[in-house]
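What follows draws every value from the coordinates through simple rules; no lab data is involved. Everything numeric here is computed off the predicted structure, so don't read it as measured data. Cβ atoms are built from the backbone, for glycine too; each structure is taken alone.
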Structure 1
Amino acid sequence: MAWIRQLDSGKWAATIRYGSGPNDRLTETDRSKVVITRWAADQEASLRRGDWIDPRAGKKTVGECWEQWGTTSRRLEQASRRRDESHYRCHVAPRWADVRVGSILKPDVTAWVVEMEGVHTASCRSSRTCPGCKAPVGAATIEGAVGVLRAVLDLAVEAKLIRDNPARGVRKPKRDAHVDRVLDPDEETTLLDALDRMFPDRVDARLFVELAADTGMRWEEASAIPPSLVDTRRQRIHIAWVMERDGTARPYAKSAAGNRSVTYGDHLSVRMKEVKVAAREVKGVFPGDDPGRLIFTSENGKELRYSNWHRRVWKPALQGMPERQMVKGHKFRPAVTGADLDDPQPTPHDLRHTFGTRLADEGVPLHDIMALMGHEDVRSAQRYLHSREERFDRARQALRRARGGS
């Protein structure tokens, strides 16, 4: 039972006990007896339900929670951890580091999202930045930043610093829908020819792309293949490593399905034997001090990094390269035309999507597609059961027949 009394100052005070210790008590004061009585009743009701939270615990700041738990209390892959640290440093900390977790309300988080999403005024001279305006933050970055704040506040809920997480259920801007691009055989041939024309004899060009299209491997899987995992006799590759964006390889432990074997066609057999023999040693990629060997390396013998490879190999193959005059350190290079495919332009991941769609169109069972592509969830593989133009043609023909047309 709460102890409610009037103090000499004229204020009303209520004290509740939440434990058996001599200091396990909490006191609140207010000028209104009604307010104090209601506060005491709410606290006692929470104690009876077993969900009581000490209001004093909410004085801990978001920054203190991040320092104590943010980087150690969640199981994350190395790349995910670096991504979250970047989101916290650039977007969460400037707004929330010094804010007490108990004082954060859902409208505050919503206002922060709107602020990050903010657009330029009509008087802006630049579409990116100008005096008095901030560049709007992309939808994916906003989603990541809100996710980091939500994770920190989830930890605060688990530690009984706050009862509810005000970052849950906050509406975020929608990302632009990704259009899955399926390459037809002619487009694939055109792309491979463009890679051959621009980068002859480079293992990270035509052969790399052709192998990805023939096996459905993710880019990070194809770029981290050691020769010891290539069985040229049975034309199989065991996938056990993935390449991080910083150029280091990690064991493929994200899911059991990802650790799998894939097969490639006869047309790649001779070249795969050659690159297996010619695999280069690269330092600092695999764990340990000894250098490891990689099937696919860059032109200068280093490990492949996605951003560099995408800029220097993939984009030129699609868009072509302009003429380059002879300057110090560079030879003259004539203009080279690219594949010139129809929009939307494919991404490297669309090679994987093309692989899955082709298997589905040829009647390969769904569970076999899942095994070959490393999917654990049926819903991930069902996306390949869509999408070729022939399906729409068949639908239109069926409707014409149903209406009595020819």
Structure 2
Amino acid sequence: MSIDTEVADVAGFSGARLARIDNFFNVEVARGAVPGAVLHVERAGEVVMRRVWGYRNRAAGTPMTTDSIFRIYSMTKPMVSFVTLMLAAEGRLYLDQPIADFVPAFAYVRVLADDGRVSPRRAPTIHDLLRHTAGLVYERNGGPVAELYAGVMDGDPTNEAFADRIARLPLAHQPGTVWEYSHATDVLGRVVEVAAGRSLSGVLRQRLLEPLGMADTGFSVPRDEDHARIAEPFPDDRFSENGPPMFNPRKPRAFEAGGMGLVSTLDDYARFCRLLLEEGTLDGRTYLSREMLRFMASDHVGPETGITRLPGSILDPGFGFGLGVSVRLGRGAVPAPGSKGEFGWSGIGGTYFWIDPRDETFGILLTQSPRQRSRHRMILRTMLADADVGARALKAERKRAKQEA
């Protein structure tokens, strides 16, 4: 099945090869693999590709639009990590500071060991939360501690109550020894609240969302007139076979989950991506210094740290982890093309972004399709890399096309 499209050459990318991406997603929609998607790729301020495919709500027949609102899940983590570093830059906290200074219940946390619950060899810190080495887990990770996490989000707790619940459960590892993806950034959200003296939504609004003009980003979609803009998955597309449906963003929740709670749009998140690509400064305003942004996007779990990874880790081979973002360590060992030093993250609901400082490029793909998220990410990056032929190759390609015409 093929749906032909035409795309112009731009910024060293071949239009004919970019058209393959259009064709791929048109076919994905036509065959019912995904309701719809939006894509934005930008290089050095020039839009390479901006596309809309399919439906925002397939059941209602509502077409996808660039202002559709998506549950971005773990793409919340980089934003909360960013404001944490802003607070650190102001001296409101420091990364080696114990979590217990902000969540007192963590002073009594224990580690689950073979011979019972034991004291941690050192206190888990804010740095551990940022890089997922605090010993926390997710319910879905498997293992004895993950089993104890069952129901930890029940009843829509406040961020304070949630952090206290986590602190009463044992750690799965000694702090600073194992990288395991977890509720760490959700706990970090409470740290941010205490350090800044306001709600997490208030901190994000004051420090990022309002200054950047991200008017459609938040922990809910409060206005009735915006509810029709919410992108919906297929009803049977879940995170796992018996997993829960996606959260309903139409009603505000007490739990402002710093690791997974935001909704956003293509243009809103593009503002944040430009800020990251420009190393902390955008439109003449510096949010973080270049040095701090590079610190955020450096590998914080490399061999020199002694931190290990569990088999089957969500962190792909060839990637390290910075402060809220993955960091590509080289061209090899990763099943899709990319540059060393590239960083980004994704959301379990089918969203993904990357920042490539070397090529001055960023990209955002937003869907609400948990089942297709990894596959779409790999295919998109492979097709984009093949389209990135460079100026000289682009000139030669145009010459060949004229000769064949």
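When you work out distance in nm of label points 7 Å out along Cα→Cβ at positions 42 and 226 for each of the structures 1, 2, which one comes out largest?
Working: 1: 6.0; 2: 2.0.
Once distance in nm of label points 7 Å out along Cα→Cβ at positions 42 and 226 is worked out for each structure, 1 has the highest.
Here distance in nm of label points 7 Å out along Cα→Cβ at positions 106 and 210 was calculated and came to 2.8; which of the structures 1, 2 was it taken from? Display every interim value, and only then the final one.
Values: 1: 5.7; 2: 2.8.
Going label by label, the one that fits is 2.
Ranked by relative contact order in percent (Cα under 8 Å, 6 or more apart), which of 1, 2 sits at the highest value?
On the way: 1: 12; 2: 23.
Answer by largest value of relative contact order in percent (Cα under 8 Å, 6 or more apart): 2.
Can you say which of 1, 2 returns 43, 24, 14 when semi-axes √(5λ) of the Cα gyration tensor in Å, for residues 74-233 alone is computed?
This figure was derived from 1.
Taking Rg and Dmax of the Cα atoms in Å from the coordinates of each of 1, 2, which one would give 21.4, 76? Write down the numbers at each step before the final one.
Working: 1: 29.6, 96; 2: 21.4, 76.
Label of the originating structure: 2.
Here helix-only ellipticity at 222 nm (-39500 (n - 2.57) for each DSSP H run of 4 or more, over all residues; to 500) has been calculated and equals -8500, so which of 1, 2 was it run on? Show your work: numbers first, answer last.
Values: 1: -11000; 2: -8500.
Corresponding structure: 2.
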